[in-house]
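Structures for review follow.
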Structure I
Amino acid sequence: MQKFRRTTARFYFMGIKIWNKLFPASVSSPPPPAAMQSSLTSLDNSVVVITGSSKGIGLALAKAFAEKGSKVVINARSENDLNNAENILKKAGCTVLAIQADVSTSAGAKTLIEQTLSHFGPIDVLINNAGVVGPSDKPVWQVNTEQWDEVLRVNVMAAIHCSALLASEAIKSRRPVKILNVSSGIVGHGLTHLGPYAISKDALESVTRAYSWDSEEGIVCAVSIQPRSVRSTMTKDFYDRAEYAMMDDADAVAPVFLWAATAPAALIQGRSFSEPLFAGDPSSAKSIRGQLVGAQPITIKPATFISNTDNSKQPGAYMHLLENANGFYPSAREQLLKELEQRDIYSYPDPEYKTLTKALATETDLPEDQIALGAGSSEIINRLLQLFTTPGDSIVVTKPTWSFFHAFSARWQLIPTQVAMVGSLADGTLRHNLDGLLAAITPRTKILYLVNPCNPTGSLLPKDELETFIASVPEHIILVLDEAYIQYADPAQRPDPKQLLASCKARLIILRTFSKFFGLSGFRIGYACASAETVNLLSRAMMPFGITTAAAKIVPTVLKDTTFRQQVYDNNLEGREQLEQGLTKLDINFLPGQTNFILFDCPTDPKRLHSDLKKEGLIMPDVNQFLQNYSVLAVGKKEHNQLVLDALSKY
């Protein structure tokens, strides 16, 4: 019977849809909304109502709008505070109306709106600024009913009461209005012992969204603005003296409010703007939505791409990006030339990359569904941060680590906890602090990023220590193990991906690249080893056809080229030993490593060394910005290594 009822209902609704398609109802079009015909473009002679405006941000906004020619209505519960604010504004020549009312009540809000309409006429802008911090000395579960009531009444209900009255009046008169809700940067994040305040500001943002959805004609335009913390009575009671002294005055936040008051409604409707981001990058704040609103471009300027640079003395000795000094695999070259004769090379690649994935599964001894592809391992890093984090999340990284990971984490607005290495370069014991990394993990930590072998130190963790560490990482963590240089390490010391994945409680993602050992950096190809579930999740943000046909064709070839792979390994080992022996003779401290570079204590200013080597045609990596006076030597060909040692002998 239940199945019969569902079937009957389904046919009924399908019939209604078909009927409406065939015989649409004749509905007269409503008159075009006033909001679409005109919008406030100038503040001159506009009427602006600001709640909670006897001091702080509210008073600063009243001054700013009055200076632009607005008729300003200020409001407060305290008669004394209100009178003081009114006198300040009148002395400045402002047109101001002061209305004492408790807008957290419907009666108080009605008094504010009705008296404004009676005195100045239609309202153009309402700024809901009334707010209190509430308790800041106790966990949220200890907040009593009276405290909850005050915070929610003042921070939320005041905006609801005032906005409802103004919206009703605007829709009745078909005259567009702007509602600017003063929110907070705490939204979406929270802060210890500020639960009621955070909840109230999240609720206020919901009010903004609700108004934008319900005002389909656009007559009522609602916006949230999250100002920075400024000097005020509210912040003075919360922050310590040093933090308070470093804050800006309240008038610093005015520009975004002035802009929002006159911006096209269709551009800002229902949105939330970060005032600090607007101040620093207005174009981004206005145009970009979502997590990337505050992100800056990740830029890199390799010396080989700087104009007017002569690197012709030693052509090809460009080691600043730690690429394979042996160059392009001969087998890759042959495969590419062969493919050039085929249509496939310039056509779309296999969207499932079956041959490529199978080759990588064979390489790692893992099932194919545990392989995720990417346009370089860096693309996978960017993707996993996009998928698994939100702005303000905590991550744990080593110090130092691969510099670009910091750039990616900044892009997604993550908060890093950096755990310094232990030991010293002088005695060759500088290494990851695994206990420190585990101790740095909190319930709020989302990601732990570990490079092994480490960039920029070159050190490799002993297999047993790494396995114990990985097994100890809590299950709520996404553990990213970056093995960009693993192929340069002693095969006997390389960890087994299958064993690591099997023993890890956390969501482990092992990254590998073809940019280093395999010499395919220009083809942009990398991959990740992870659980089948994690691979499926990573695929959600992968671009279709994100791996080029050329890369997909060449990678299986270089993986099978065991002869040249061994030659690359042997040449690098010999070159590394050549540099280590030379540094020892020069009495220069260095860190024994397992990569294609060596960290050493530079006997001169690293910038001078880089400059001198550049004159010899050698472009070396620059890591001294985060390693004091240490520098990195890339392992090159024998003649290049000797040039480096000769240069070092002169200091």
Structure II
Amino acid sequence: MTETKPATANIETADPLTWVQREGIASTADVQVPQRLIDQVIGQDLAVEVAVKAATQKRHLMLIGDPGTGKSMIAKAMTELLPSEKQDDLLVFPNPKDPNQPLARTVSGGEGRELLAKIRVSARRKIVALRVLEWGLVLGVLAFGLVFFALKEDYMAVLIATLVALFFAMLVHQFRIKEDQLIPKLLIESGSGIKPAPYVEATGSHAGALLGDVRHDPFQSGGLETPTHQRVEVGGIHRAHKGILFIDEINVLRLESQQALLTALQDRQYAIVGQSERSSGAMVRTTAIPCDFILVAAGNLDAVHEATPGSSSGMHPALRSRIRGYGYEVYVASIMDDTAENRRKLVRFIAQEVTKDGKIPHFDPGAIALVLREAQRRAGRSGKLTLRLRELGGVVRTAGDIAREQGAPLVTANHVLQAKKISRSLEQQILDRHLDSQRGSDAVRVRGSVIGAAAGLGFIGTGEVGEPAGLVIPVEAAVVPALNRQTGNFVANAALQSAAPTAADNVAAILKSMKGEALKGYDIHVQALLQEEDAEAEGIGLAAAVAAVSALERVPVDQSYAMVGVLTVSGALRSVQGVTQMIEAAAELGYKAVIIPENSRKDVLLDPSDTRVELRYATTLADVLSMVLDGPEDQKAEVLGRLAGPLLRR
């Protein structure tokens, strides 16, 4: 792309390929990957520092930030910082006094299986003895009947003895003690010896999986029932004993579960109860089970919003207070400075992804440079690199898959380019089809001059998942006589009002400053042809103002320009987000130039080889009008002269 004013570049933000060659990196195979997981975390220095403190002091931690920035990796890495020690086995025993209160017991790791085996042998001996007694009684009754028959030849005695024996056998079978009634259930088996601290990810777990549960028994009588203690199931909080419990999207956890989690944090023990009121396990409650764990909660920024009355989601204020009072809160970074040191970290990230995958080849200098350039692009700001590394890692793995499929020894720049096309976000794929439908349509004009029409820009997607996609938004305006000759109105359609709520008011104020009393008797209608409900189009206020001025002054607008900028009430232009993607969308449709705010110059991260469109910069509405109005110079000068206020004048 060409610019009318070339921007100066910092040495650290120079061409990535030149930088890689200067560093002497032959491939990512030359890059050493740290052994510890905590040392593999990229760009989250503050979060890593706090995580080390939390693990050392056994404090809770809440990580808030964009998806894919390393929150779960930090949580998992904390287990390496906890001391390796002997873990516990957990068993639950039958309670002869109260079957609905099974007895939980912890033993040293490895002893649970041994204890279970000993109790099983003892139980089998007891059952065998009972079986011998049962059959002895049955056979004794039958023998008594046969003796009586031999002495008195009384067939009725034999019949009665047989019936009594059968009844006794059925009765004994009905209430026979089973082996599983005598032996405990091994809930957690840790194994013997020194073990690393456990790591349990409970993201999305329902109450039973998180807190433990007691299974429902459809056969609750008649000798077919399952013993109560055999229906007990351990929860994630118990498996995380002496380790880390990680819960992402903590705010979507049900409030009842958050309250129970708070109790577990406070007491460091929690009894297992039946979670369903309609289950036969609802009346069961074990004795307290140890659950001394470090909670690492995570989520997006909305995760810290308190739950409102009647809602089923939101952060329980008491739970957050517990984390803050006995731990730390960290807002993880989503971008980092584009420095040589941070570029080296991203090169190491590529090497880490190749090593973790274990199947894809390493990256050559050209491929590394393109990944670095993609990190610059996804940051959305000049001089920054993205830390949404999950999405960037997707590009790395896709490029590696392509290279492996082709039998290449190294991943090249061509493989990365192919990977970028394949791994385009859903928003980009949708917008590709939308751009195809816009080509050749009456609403989109890329040449000629038209009164009351301008091309605005927007984008779809927040960039939290995948890359946002640019969007061209045609804006049209018309001036018609008002029904009331004493007043005049500015009418914006619903799409414009929704996408840029303040733009309509600001445009109306600017038009009043231009025409004053001359606006009486006229209604100015402005519509944005925007069909995408989730589009971010705050910057279409500039196109709305240009279209309205054109319609009001009857001066045509050069349709080869697309434009974007947040318009203030004084006519100044402010920067917008997603400017790179919006420029690319305009280039795809064939616009020759794109006008953006001067303040957005530093955020333009385009491929230097792409020269399809010229970039023009502006600071005020007057700057834009001087570029796009396609009328006689004296008419343009007259229009610009009526723009009041120092910021509106050139």
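Worth a mention:
- Identity of the structure behind 7.2 (criterion: distance in nm of label points 7 Å out along Cα→Cβ at positions 55 and 335, calculated), options I, II: I
- Among I, II, structure where mean count of other Cβ atoms within 10 Å over residues 231-238 as derived comes to 23.5: II
- Read-out Kirkwood radius over Cα pairs in Å, for residues 263-454 alone, computed value 21.4, structure in I, II: I
- If P(r) over Cα pairs in 10 Å bins from 0, in percent, for residues 159-294 alone is computed and equals 11, 39, 35, 13, 2, 0, the structure in I, II: I
All of the numbers you see were taken from the coordinates with simple rules; none came from a lab. Only a predicted model underlies this, so the values are computations on that prediction, with no experimental measurement involved. Cβ atoms are built from the backbone, for glycine too; each structure is taken alone.
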